[in-house]
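We did not get these values from a lab; they are worked out from the coordinates using the rules stated. The structure displayed is predicted, hence computed values, not measured ones. Cβ atoms are built from the backbone, for glycine too; each structure is taken alone.
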Structure I
Amino acid sequence: MTLALKRKTGVAELDEVSQRYPDVPRLIILKADVQRRGVHYTEAAIKLLDPARHQVTGTHIFGTRDGVIALRPESLLLRDGSSIITTPTPLDENPYVVDALDNVPWLFDRGMPLEEVEYWPAPEFYSKTSSSGVPMKNIVSTRPQRLNIFPYRYCTFWNNGNGCAFCDIVAQMKKGGKELNIPAKLDPVEVGEVIGEALKEQGRFSAVFLTSGSIVSGARPFDDEIDYYIAILKEVGKHFRTAKYPSQLIGTAFEKSQLQRLYDQTGLMSYTANIEVLDETIFNRYCPGKAEWIGYQEWKQRLVDAVDVFGPGRVNTGIVAGVELAGPHGFSSEDEALERTLAEAEDLARQGVSTVYIVWSPRPDTPLSGCKNASLDYYIRLARGLHNLRLKYRLPIDHDGYRHCGNHPDTDLSRLLPLWGEKL
């Protein structure tokens, strides 16, 4: 064993929050806190990383809290089988520490071992190259049970500097292209080739996931984005015997006719358009490109329209929880943020649209890099609130749950509790 670095951290806060919410499993609370504070890998932890067996960080469309691309684990698995989507974080920002204990990786806090963890296993196709010579792992990446396609590593909202204030997609594209030979835009045929290779590992994956930056061009805005997704999904669909296959797209808020074309021409089964923050004023401030091209109210309406295409329980929107409290333009208190966010989420839920959240990770190459995210208590209250809305309006979320995503503490509750049971 090597000693994990001892620092003043939030073990007491984790215990206090766990005591306040005994109905929320401690592992979910820990997961949210690890995402909130980030992780630091010690040298001993890095020595346990075997690139032949484990996934190595670097292929994601977004960057890390320390802004570095290095040989580190892609992420962690907890003993209940759920994932923690982590981001390496500088030590002076008070992260959890991943260190070695009896030659096994563990999560530490204040020098205390809290949980044994596992590094994500690498699939067999990661060791292969495509027909054009690109490493297959740079074309299709994975989470433990999901295939990830990031076809376009740029967002055209940044053409005039109006990208989202918490987003570092452009900075990560430049780093990935230079350091890792990751194509900025993928060839649909080559994506299909890699998907076919991945599916030879029978039983390994449960869903296909696709997301990229917005593309505003086309006869109508975003037509080119739709055409690109259709081309990719058609190539993917060649490897399935059914017309539809377990799949999710996170894309722009498209018009209903665009969505209908996407649904009719591909095997896509679920659709997500991330509104990012559930408040119009803050949305306009922190998502200026989305506000310029679509607008807050129209974004919400397009989500509701999507339910007519994909069906209730197959449409959701994501928020970057914590940015609604960030900087001088955020809500003045966590109570106000929670009340306003859940009110907007309920307006969507009653119309068949679910809301999920990710824990905001302030990154250095973003306008909000100097801000802090919310308290652990806030994230648990938000998780309970969003879960209860799904119970109230009978909205299943299996397409974005722990197996198909693993990045939402609120959807973990849908896994562990009866979907139509009592409220938390």
Structure II
Amino acid sequence: MDKRAFLKTLTGAAMSFAFAEQALARVEGFSAEALAGDEKFWASLRKGFRLKPDYINLENGYYLMQSQEVLEAFIRHVREINYQASYYMRTRQFDDKAAVRQQLANLLGCSSEELIITRNTTESLDTVIAGRNWQPGDEALMAVQDYGAMLDMFKLQARRYGMVNKMISLPNDPQSDAEIVSLYENAITSKTKLLMICHMVNITGQILPVKKICEMAHSKGVEVMVDGAHAVAHIDFKLSDLDCDYYGSSLHKWLGCPLGAGILYVKKEKIEALWPLFGDSGYADNDIRKLNHTGTHPVHTDLTIENAIAFHQKIGSDRKEARLRYLQHYWTDQVRGLPNIVLNTPSDKTRSCAIANVGIASMKPAVLAKTLLEKYKIWTVAIDYANVHGVRITPHLYTTPGELDVLVKALKELAGA
């Protein structure tokens, strides 16, 4: 990038921050529902992101780009830590990270003594899966729609310790919470030790009734581990409302942090029984920090979490959730029920938010994704397993209804509707 282009980028970033501040001031006092369809406001916020013009990005679920405001903060942290080098790492690092950890605990509604910063959801939940004292015949219960990395870790424990993995399959459009709860309940036996569930199923966007599942499982003496990779900073909730035993999430998704930031929550009384993946004699057995010994790592990523939280809170969790749900239903309501179009996401608006999955009955998901990109310049991801056959569509706050109109037009043409 030449000097002129670099200065233009900096100027654009500064202007986008001002636009965002002005837009937020204008809507102060607006309800989340009233603001969800206010295109003037969201167009102002869109200016805070540097968007690639080559395609419409509807695959924000894998990795959500940082806003320019957060990105510039990240770069400042990189420069400052590089400047101070080992002095920073041996003096300020630990206090700064502890402060960020406390902010995350405040955001999520738990004690900082129950939370550590990890690199992603996989690391978080695999720490729990591999940290248990599995005995031959012990059972873990999960769904075929759960994330592959955690399923693989359960398979590894089965090979190593002789524990047993039991699987259920989730319906794509459940009729009630009771239907979901009973699926898990009917699969629990006296040997079941751990139940893994998604807060939000990554391939369909379905939100599960976590608290009700936890209540049921706990009544039978079964612990619950929740994959919240897509829930944190996407839907408005507190961990204290869920009553789960373990919770993992990735902050590079909906919180908009740099790559390499996640969280692991472990209920206080469950910490002591978990074995660390990496040895650390510096902390007591009941101190969650014993699970966090991963060596020297990019601390500037962790520091940027504070900036991402600030950006998220300026918008507001309730406003963000309302807008994301509005965008999803803007397009799904137009195509649901049309011939040859298959929606793999619940029709009940309370059971999903931004993420949805759509298929064309006559097209393989990989062909659909390729066609959407090459013919319509829409970037998505194909899903073709676990009774889900389609492409995942994930808009974000900068997505416009006009861009979703392109998607709707494409789906109707491809389906012959």
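Given 5.1 as the derived value for distance in nm of label points 7 Å out along Cα→Cβ at positions 94 and 390, which of the supplied structures I, II does it correspond to? Label of the source structure: II. One of I, II was used to calculate volume of the Cα convex hull per residue in Å³, giving 132; which? The read-out comes from structure I. Here mean projected area of the Cα convex hull in nm², for residues 118-293 alone was calculated and came to 11.3; which of the structures I, II was it taken from? This value belongs to structure I. Source structure of the calculated read-out (helix-only ellipticity at 222 nm (-39500 (n - 2.57) for each DSSP H run of 4 or more, over all residues; to 500), -14000) within I, II: II. Suppose you compute relative contact order in percent (Cα under 8 Å, 6 or more apart) for every structure in I, II: which one lands on 21? Only structure II yields this read-out.
When distance in nm of label points 7 Å out along Cα→Cβ at positions 78 and 406 is computed for each of I, II, the one that comes out at 2.8 is II.
5.8 is what came out when distance in nm of label points 7 Å out along Cα→Cβ at positions 86 and 350 was calculated for one structure; which of I, II is it? Value 5.8 for distance in nm of label points 7 Å out along Cα→Cβ at positions 86 and 350 corresponds to II out of I, II.
Among candidates I, II, the computation of mean projected area of the Cα convex hull in nm², for residues 54-181 alone that gave 9.6 used structure I.
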